[in-house]
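Read-outs throughout are calculated quantities, based only on the coordinates presented, and are distinct from any laboratory measurement. Since this is a predicted model, take the numbers as computed values, not measurements.
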Structure P
Amino acid sequence: MTTQYILSDYIEQVLAQALFDKLEDNSYSGRVPSCKGVIAFGASLRECENELRSTFEEWILLGLKLGQIIHPNIFL
């Protein structure tokens, strides 16, 4: 029997759309274009990816707390 993690899969699919830029100071910025306000920065690409994941997870939680509907296909 295969275990499915719906929320984890959703987060992975959305973050697969992330765009990253190397900044002039050699740090990185990352954003998810389809999610307004989901942006992060990090000294390395890995750090930026981790920060972006955390920011997106907080974005989801805030949306749920505010009673917003998060449709599973809205960003896919």
Structure Q
Amino acid sequence: MNWKEANGKLIRNVKCQDFVEALELLNKIAVIAEATQHHPDLKIHNYRFLRIEVYTHDINSITLKDHELAKEIDIVLEQK
């Protein structure tokens, strides 16, 4: 698993080929988030890097639901 735990969050940084690929990945993750009703914090920075932070906002900590979402996101990232 390429996720790191820091400050009560699962964090993964993804280097994309360009801005378009970063945006496409963000949108694919958004579909999963809506389907599961569990929404990560997503940020595109330096035009081709996507930062994903998964945690349960209500308790500001990591739960089983976060690990499950991270696994779903990993599937999308493996297809990148």
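In table form, for the structure just shown:
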{"quantity": "Identity of the structure behind 22 (criterion: relative contact order in percent (Cα under 8 Å, 6 or more apart), calculated), options P, Q", "calculated": "P"}
{"quantity": "Among P, Q, structure where semi-axes √(5λ) of the Cα gyration tensor in Å as derived comes to 24, 15, 11", "calculated": "P"}
